[in-house]
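Have a look at these structures, which come just after this line.
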Structure P
């Protein structure tokens, strides 16, 4: 059931419902009615414009899902009255000059039950049907072969690429361009964004609109376009979230499109701009709107200089902020304080084509225990940054800190890279990841034998000498039948394990053996819970006394929490860095969070759409 927006004006009376006369056309400047000349309508009329578009599907989006909804649909007005529209949302195909007339007779209500429903309380949507929609041009009608979607704010009846920009900014929650000062507002100048620019002869507005339409068509899903080509425009394909993401991307890239048009308009000659030849931004969009990691907060500053420390005495030493493009790929990780990028996590991210949501467990920590990190964290501004160049299979790590010993620090973020990463692929997976810095060359080669999305074996060399070789020696072995009946409904249970060995140039501590990754594989999930590892840099950090190895323990968002995501159940809530505890029995309830640790890592997530919306000026 959908709830109506507050009713603003009662448009009709029952007597007028049968008069059979449409209202006058809306004014060219986009206002809904023009003073005393407005008459109460039986039809809700307007135009769909790129140029004028004939055979486009237009509808009044009354349930707020951004797709046409057939009847019957039940909505609820502000007084709580349920209203059923047997014919669904008012819809029509556009005719000559892009005109449409929506039958809104069902919106007339018995006044003893409910006020009339005002169509001006709802946005108009239109979809261009490839192979069917025609654009009226100076040389005649042209068949459009690319699908895209337009909309207009409530009350605006010129549905154009420019009105789409206005509505999308309102939906995101940013100021109207006429009420704010920013680069896009300055670039658009005095262009009327809700007008019939064809009728008024505004060639500049028309050039922007055509370029916007071409950009929106480039992002429109091919599958939806194919469905529309053989349909009538009523086909449903996109989710409300997908339409929102397309809108966010349009708003974010509108300025770049305007700049391209302005550059092509020699001496302001917008009339002769050939939009089809413009080099517009190419921006793929992830329409599933996944939950992505927003930040990791690292607590590894102990009271004094000794670690491990009581959890209550650990304070923040670093914060990692994850940056994304519209397609959900990580573009960079910005750090306040210090970090040490995990090569295994980088390889997992590369295998997921940069889309962190596709890794399942998003970014297992790669941290430093250096107490210097906290002093840099306390200063304003970013201290380090890991930047990905996905097209060229490269990444760079910049630092302004002294946390990394032999690594040269850059003068500022954006300066010379302290570390450069390059990778090669085979069968869309990392074959080798090469790390180059001033003092060494490191190469990580994954071994996918017995591997899964969370873990795989690795061989790591430093200047040609094998430093580490982690080999999975079996697949994941379930022990769910060994779980005590009293523990089977526990939040986390070690219900599977996977054996591995670690060899290499580094000395092996006594007791660092019988190694096994621990998982919770109930409900067809595979949640990593615990794994042990050696790290010479961590072990030799001042104030850290550990000759036995380390282990990470992971805890997850649970179904009872508000943050739980049903289709992404493996989102880590917090991770703890502990002293390696040796081999433990499979089938046990997983340990509660420890009272002391070397570090705690807290995870914060948000929807991709929320992240992208926050970047809009």
Structure Q
């Protein structure tokens, strides 16, 4: 008793077959079933049935009738299906369905048959999606300000790949700004320190963290005292390259602590050295997207302290921005926007869709970059879907009190410190327990708390409980028995029904580009599992292991394994391990 597709997919196909039959009967225009957004999903209130479809609501206009009249025709076909026990019309034309128990038992076998592929789909159709995330300045170790965006981006990349997209995980290295000159000067100071020079207190404006000490030591070992007293012009470029490389090695190591690895590290300095911004400007001018003009005086300035300068301006207002944007400064150097425009053009050349994960402090630049990508698509005669996910900062607490900064960094708490204390899984799951644009508190005491109020514990505890039950059953000579699953009752089938929502939850989360939905779903599934488990505390016949009834025990153990499989699949999308014991 199993299917080659998941239950929701199977019934979507059944609804589609009914609609095609109505097309043949003339009740629907030909091809209308494929043009409308017909959905098949669980109703909000389980009391209304197992599945609901909006088919009549979205197709009534095409059928030149009212939704209830069309619903009657759809229901007439559905009631002929032996596995549909009820088909009822609700409200203005929604259709609620109840399914035979055999369908849910078949889904249990489908979960077992698909295993780690349960929930995987091909809806992405191989479309190339570039997900850029983290992209922290290469000036020090990763800190918790970077962590949330890193986890959101990585989980989103996992999710999109799971539903059939071809995903590129990209990190944009901002190694062309003044902060990199400051980094090189800071490293030079540590280099002199490694040579035995007394550097005194770290000067204001340089990076004070101890993480540059080993960098200075390595530079001293490589160059000796060659640059100790040399003018900056002799060592700045070389020290920049060496120090940025060292910082990126450190950042990769920090990200690896979270299980994060990127496919591409794109360098801003390399982009500019290759003349990409100039190429972008030329392309934009050829498509009448850049012109030479003068910006309006900044608000608050007077004519005496502002001088109008002609600059190359991108026609951002044509694409929804508040004003046209300069791509170069008056000294000829590229603006941040000019470099970003060229970078997004570079990404778009290799992708069908772009997604950027940014800190909330970058909210002011969203409109102009969206305008640039829209212009690029128009110039190329294609639509380039582009989404920017803004991620709020995380406030670190310990027992409700703000956490002090790290000695290693000099100014912030490092990601490595946090992962070392609470573990990768706790960090990753916790970062996905709220929508990215919502404020978040990360309390070291609460995230390791063993209670249902701690989502990561609650979900992992469900996994551990399942494995513990299987070990205990095996010790008593009792094992899962798929042949006995018809012994399962309505309380157990309620768990199956929730587990069966996983494939649809995955597709919905991927379509919305919201990986936190999977964390929410897993918490609900874990809560339902624990609630069922707790029934056995008062009623021994409700326990997973009923020693005097091996067949019922075998059926429930098989159920437990499949619930565990769905939890494991969901956690894998979040980059979290499904533990076997706690």
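A short reminder: the numbers here are calculations on the coordinates, not readings from a lab. The shown structure was predicted, so the numbers you read here are calculated from the model rather than taken from an experiment. Cβ atoms are built from the backbone, for glycine too; each structure is taken alone.
To which of P, Q does the computed value 15.0 (mean count of other Cβ atoms within 10 Å over residues 357-364) belong? Of the options listed, only Q reproduces it. Given -4500 as the derived value for helix-only ellipticity at 222 nm (-39500 (n - 2.57) for each DSSP H run of 4 or more, over all residues; to 500), which of the supplied structures P, Q does it correspond to? Attributed to the structure labelled P. If mean count of other Cβ atoms within 10 Å over residues 181-188 computes to 14.2, which of P, Q did it come from? It was calculated from structure P. Among candidates P, Q, the computation of distance in nm of label points 7 Å out along Cα→Cβ at positions 453 and 525 that gave 2.6 used structure Q.
Out of P, Q, which one gives 160 for volume of the Cα convex hull per residue in Å³, for residues 341-548 alone as computed from the coordinates? So the calculation was done on P. When mean count of other Cβ atoms within 10 Å over residues 45-52 is worked out for each of P, Q, structure P gives the greatest result. Of the structures P, Q, report the one carrying the highest value of relative contact order in percent (Cα under 8 Å, 6 or more apart). Structure Q comes out on top.
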